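Chemist: What follows is a set of structures to go through.
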Structure I
Amino acid sequence: MSILSVREHLKNFNREQDILEYEQSSATVEQAAVALKVIPARIAKTLSFKDPDGNAFLVVTAGDAKVDNKKFRAQFEIKAKMLNADEVVEQTGHVIGGVCPFGLTKNLDVFLDISLRRFQTVFPACGSINSAIQLTCDELMEYSGAKSWVDVSKDWDELLTETSTEEEKTVTN
């Protein structure tokens, strides 16, 4: 059902028709990369966190990035604590594997991690475990209403940048 809220949200940008849906699951970064025929790094994964008061917020990172607890604490002045599955649905309206920063149940703060900036386009989910949309980083910022870019991740391939060839960014069969 949450893909419907994402469609409604993306109508505001005349992009609802650009949602990609697949027969197979795209719930994990690896599954999404296979379905979309791109490298995992180009999958924009949306992570759900809560502060000590229970307020939820989202951070969107590249598929190959992991949260760096030290950077996270420096950025947000709290320890990284993720929402559990029930809290994710309650706060976002999306199930894990389909979480995205669009069509949210609640008005949550959204932040984009700099690990995404390496790519001209990335692929966030669209509210279901078998959907995605291809967006530029500027579109992702606009459509998500993100507050800012942050640097809270580690272990991503900094050498894989916009100067990389399309062959390096796309998986071939």
Structure II
Amino acid sequence: MPDGGELPELVTIGVSVSVPDPYGAAIQNARAGHGDPQARSIPTHVTLLPPTEVPAEALPKIEEHLAEVAAAHRPFRMLLCGSGTFRPVSPVVFVRVEEGAQECRLLEADIRSGPLARELAFPYHPHVTVAHGLPDDVLDQAYEQARDFRASFEVPGFGLSRFDADEVWRPWRSYRFS
């Protein structure tokens, strides 16, 4: 378990692949430029496990599970390229995961098992959010601006993050692939 004080009885966690700088900063800056109020409270990432509330006492077992998942996977290349949207179902504009999507799907399935087994509201679709919950004209602008985005990098592992009382997501622990 992480250092730094007493944990609440229930902890909201998430698991994701971090998008490294300069790409992560560029997407975060674009998100802030669109007026997304969550831009600075969520590091740029590809979600593997959406926000999930767990008992603090389950964290050791969860961390063990995540270490086992990481040990069963290998590093892979990720290519982020172009824009996409979940509209009209959800007011989200994103950068597409062009390469590495299948690896993310396999990871997501392995992570969302055992102590982290849960149903999802929507089918899993790896992506990097650039605008969320904003007016349609802003989402249109975000979609156009993300069209030419391109980033390629190696993914050495994934991270466990915690949603703190100040409503900021913070990296908590990282897991390297074998």
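The numbers here are math on the coordinates, done by the rules we state, and not lab data. Note that this is a predicted model, so its numbers are computed, not measured. Cβ atoms are built from the backbone, for glycine too; each structure is taken alone.
Chemist: Where does the value 4.3 come from, among I, II, when distance in nm of label points 7 Å out along Cα→Cβ at positions 8 and 152 is the thing being computed?
Modeler: Source structure: II.
Chemist: Something else about it: Taking relative contact order in percent (Cα under 8 Å, 6 or more apart) as the quantity of interest, name the structure among I, II where it is greatest.
Modeler: II
Chemist: Hey, FRET efficiency 1/(1 + (r/R0)^6) of positions 56 and 88 (r between Cβ atoms, R0 = 25 Å, to 0.05) derived from one of I, II reads 1.00; which structure?
Modeler: Working through the options, I get structure I.
Chemist: Sticking with this one: Taking 23, 20, 14 as the value of semi-axes √(5λ) of the Cα gyration tensor in Å derived from one of the structures shown (I, II), identify that structure.
Modeler: Corresponding structure: I.
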